[in-house]
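Only the coordinates and a few stated rules stand behind these numbers; no lab work does. These numbers come from a predicted model, not from an experiment. Cβ atoms are built from the backbone, for glycine too; each structure is taken alone.
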Structure 1
C-alpha cells in the first residue's frame, strides 16, 4: 500500500537520482516523487519510464518538476555533483560542488524551509557541512549518506573472504567517507560472536592485521574499482539513499551509519562525519555512541582532523 500525502523531491536525474526514484516507487513509501533536473527533458524521460512500472507495485505518482515543486516535500534528496576522475580523490571536486550547492540550497530554502535534506554528493561529509551552513537548517535535518555504503561494502568483503552470508555479519565503518574512514573491528561480530572468536572456531583462514588491512583497503578502494570498469557507483549508493529516506518517512527509529553533525561525541564537535545514528520522522534523532577501542578513537580523531582541515580551506567560499 502506498503511503498517502508523502512527497519526496529528488534533485538530479542522473543514474543515482533515477535509481533512487525507482527504488522508492517500488517500496511504496511516498505518494509522490518529483525528479528535478537542469535538463527538464531528462527528468521527464526518467519519470515516464519509472511510471510505466509503478502499477506493478502501488500507486506512487512519479513526475518531473522544477524547484518550485519542492514546496510541501517531506524530504529533498540531492544527487547531483561533479565526479572525481579515475585516479583522483573525492576531494578533487570539492570547490566545484560547493558552487553547485550554492544554487541548489538557495532554491530549496526559497520554497521549503521545513524539509529534511539527504545528500550523496562527494566529498559527502564536507558537502553536508556546506548544506548546513548555506541553509541554516537544524543539523538533524541535514543528512549525508556517510559511511553507510562503506559499512555495507565491508560486510560484503568479509562475507566474500570467509565465505559467510553477509547478512549474518554485524560491523560498522565510521569517520570520513574516504581514505581516513575507520573500520570498527572491536564491534564486528558474526552470528553475534566476535569475529576473532568466530573465525578461530569455524574457519581455516586467519584473522590478523594483514587480513584486516586487506579488507579495509578493499572497502576504501571499492568505488575506484568500479571506476576502473568505466562505471561509477550507482546502485549501491542509491540503495543507501533509499534506505535512509524510508527510515525517515516510516519513522523506523533504526540505527544507520550516516554523516551527521557532531556535538561533542568522542570529543569531536562542529563537523559532519559518519557515525551510527537513530533515524526517524525528525531526521537524525540521536547519535549512538559505541564502546570503541582506544586505537579506534585515535583513528577517528585523525579522520575528524582531516575533515576539519578541508573545512578550514573552504570556509571562506561557503
Structure 2
C-alpha cells in the first residue's frame, strides 16, 4: 500500500477494530494512484482473523493463503472477455457467497472495476449488497469519472481517492527514480500529481518524447504543413498516442491561461517561454477554439475504431490551421 493511503486506512482500521466497519466499501479513484494496493490491504485485513481491525498480521494461515493467491473465501470479480463484467459472473459469485466460508471466517468480494459491470450484472450485485450473507464484505473500486447507479452508492460507504499532496508525491517519486528535481516536478505536473503515472512516464522516457512532440507541433504552427506533424502521432501505440493527445491538450490549456493572465495551474512550466510566444500570436477566441478542437479529438478517440484514427487527427489538424492559426487578430 502506498503512503498517501495511510491516513484513510488508519481511519478504516480504527472503525473496524471498534466494530463499526461497513460491509461494503466503495472507492472512487483517480487513475495512476495505485488504488488497487489499498483494496488488497483491506481485503487481506478482512480475511485475517488475528488482527481486530484491518491491519493483517501477515503470518497466519489466512494471510499466507491470501499472499499465495489461493484464499478460498476471497472472491475476485474481474473482467474476463469483452468490455463488461456480465450477469453470469455475478450469478456465480452470488452462488458462492451463499455457501459457508471455507475457512470459517469472513468472505470478501474484490471488484476493482465496478464501472465495467453490465446493467444486468449491476442490478444483480445490488440485491446482494442490500441483503449480504453473514460475514460477507465488499471491497469495490471505480474510476472517479465513471457514472454508477445511485442505488449502489446508497448501499456502500463511499470514499474518494485523489492525488496526494505535492510534497508527499515528490518525496516518494525521488525515492523510486533517479532524476533531476525539474524532471520529477515536470513528470508530476504532466500527470496531474499522480505518482504512479509520473513514475511510469520517467521509466518509459516519455518526458523527452513529449518535448520532441511539442517541438514538432510548434513547427506545424509555423509552417502549416500537415503531413510532417501527422507522422509524429503514434497510431500503432495506443498508450503513447493517448499521451500525445494529453500533451497537446495541456499545451492549449496553458496557452489559454497565459492569454487570460492566469498564473496558476500550468502543466508546462518547463516550456513556459514557448507557451507565452504561442499565446501572443493568437487571439483568445482562437485559443479557445483550439482547446475545444483538441478536447473533441480526445473524446472521439474513445468512441472510434483504430481504422479511422488517422482521418480523425487529420481533420482536427486541418481545422487547427483554418479555425485557429489563421485567426490571429487580437481581441
When distance in nm of label points 7 Å out along Cα→Cβ at positions 9 and 169 is computed for each of 1, 2, the largest belongs to: 1
Source structure (of 1, 2) for helix-only ellipticity at 222 nm (-39500 (n - 2.57) for each DSSP H run of 4 or more, over all residues; to 500), computed value -14000: 1
Source structure (of 1, 2) for Cα extents along the principal axes in Å, computed value 56, 49, 38: 1
With distance in nm of label points 7 Å out along Cα→Cβ at positions 233 and 265 derived as 2.7, matching label from 1, 2: 2
